[in-house]
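Participant: Structures for review follow.
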Structure 1
């Protein structure tokens with residue numbers, strides 16, 4: 001249980017740090033270039049999928065077993081944190097659009113975690 005909690009914590013922290021870093025970079029690019037928010041929309045979405053995969057991979061590599069469960073826990077915890085920020089900070093629940101994205105995040109994170117478990121067991 002402790003190993004699972006540590007692995008999920010590593011994954012969620014990785015996701016949060018990468019998302020915050022990429023958000024900072026994208027906002028800087030929006031500020032100093034002629035890019036518009038709509039022009040970086042797809043880029044932000046693709047980067048989010050990549051970050052979820054990386055977070056899942058790290059979770060799986062740390063946990064070394066049951067990649068699907070570790071990825072599920074990581075994604076659910078990340079989505080819960082995002083929901084809390086949005087609901088408590090902005091008084092808005094998830095829209096159907098956001099729920100769809102978070103379901104895809106769940107799948108990507110689970111796949112990343114499965115790959116992470118397999119990569120760590122090959123050493």
Structure 2
């Protein structure tokens with residue numbers, strides 16, 4: 001019965017992973033949101049006791065192996081944004097919708113900056 005509680009979380013992360021892997025034309029690629037990060041942010045705000053850093057760690061490892069990137073390239077930013085989110089989720093829940101959107105935008109921006117930084121260190125464009 002305890003695994004049934006996590007079924008919706010697993011299915012939503014699987015859908016997000018499929019959306020991340022789905023091939024798109026190059027001109028659309030820059031507009032693709034990080035579905036995994038968005039899903040983890042949602043679940044860590046909705047169920048912070050169930051979706052924490054370990055969940056983000058294993059999801060990041062699965063994402064790295066699925067995309068064929070350096071192991072840990074997406075794991076590090078996911079861990080950072082979920083750590084920030086777990087510390088601030090009670091404050092963020094009471095904000096207006098526009099302020100919550102700005103908060104999530106900043107978290108996704110942090111994710112993109114760290115991924116770009118790692119790719120820059122590796123010498124990838």
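Participant: From 1, 2, which structure was helix-only ellipticity at 222 nm (-39500 (n - 2.57) for each DSSP H run of 4 or more, over all residues; to 500) = -30000 calculated on?
Facilitator: Attributed to the structure labelled 1.
Participant: Then there is this: A value of 23, 18, 14 was computed for semi-axes √(5λ) of the Cα gyration tensor in Å; which of 1, 2 is the source structure?
Facilitator: Considering all the candidates, the number was obtained from 2.
Participant: For distance in nm of label points 7 Å out along Cα→Cβ at positions 27 and 43, find whichever of 1, 2 sits highest and give me its label.
Facilitator: Between 1, 2, the highest calculated value is found for 2.
Participant: Supply the structure label, taken from 1, 2, corresponding to distance in nm of label points 7 Å out along Cα→Cβ at positions 91 and 107 with the calculated value 1.4.
Facilitator: Numbers: 1: 3.6; 2: 1.4.
Comparing all candidates, it corresponds to 2.
Participant: Quick check on the output: 36 is relative contact order in percent (Cα under 8 Å, 6 or more apart), derived from one of 1, 2. Which one produced it?
Facilitator: Source structure: 1.
Where a number appears in this text, it was derived from the coordinates with a stated rule and is not lab data. All figures in this text were calculated on a predicted structure; none of them were measured in a lab. Cβ atoms are built from the backbone, for glycine too; each structure is taken alone.
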